[in-house]
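Take a look at the structures below.
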Structure P
């Protein structure tokens, strides 16, 4: 969470370069966590929550294809209805 906190502070300071770098670093870690549980079908809702978080960060990093991939992988499991709805909403964005 330290990276997220640093990104928030950088955003408050208006340091866009730092925000971008930190957001990419956070995204890499969140995607790695999602990858670890990608085939762990019994880990719901943790599995879909990690994928959703990684997808949101991918969108912030303008990696839209990666966001689509993460959303698709999350929906391929058995996410709770509210998380599935949020994932579908991300696709519309």
Structure Q
């Protein structure tokens, strides 16, 4: 690896972050809300909603497309604003 390769990679990462890609790990892509909601609509699939053990972001919404899991984390207030009072009914039972 050389400096040019690192510079180009950093630029690509910054561009991805500007487009709402927060991180990529293995087959999971963590997205900002706007990017996630756009891609979810484009995929035309039913999201998976699970509760998490987290004070700040107790909900994870995800979907799978072409072997990649796309997800975004939501606070309780964000979930209430987006889905109203029906959060319990939307949570996917494992």
Where does the value -12000 come from, among P, Q, when helix-only ellipticity at 222 nm (-39500 (n - 2.57) for each DSSP H run of 4 or more, over all residues; to 500) is the thing being computed?
Q
Between structures P, Q, where is distance in nm of label points 7 Å out along Cα→Cβ at positions 48 and 64 highest?
P
Which of P, Q yields -0.43, -0.50, -0.70, -1.11 for log10 I(q)/I(0) by the Debye sum over Cα atoms at q = 0.13, 0.14, 0.17, 0.24 Å⁻¹, as computed?
P
If you rank structures P, Q by distance in nm of label points 7 Å out along Cα→Cβ at positions 16 and 32, the highest one is P
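Every number in this text was worked out from the coordinates using simple rules, so none of it is lab data. All values reported here derive from a predicted model rather than from experimental measurement. Cβ atoms are built from the backbone, for glycine too; each structure is taken alone.
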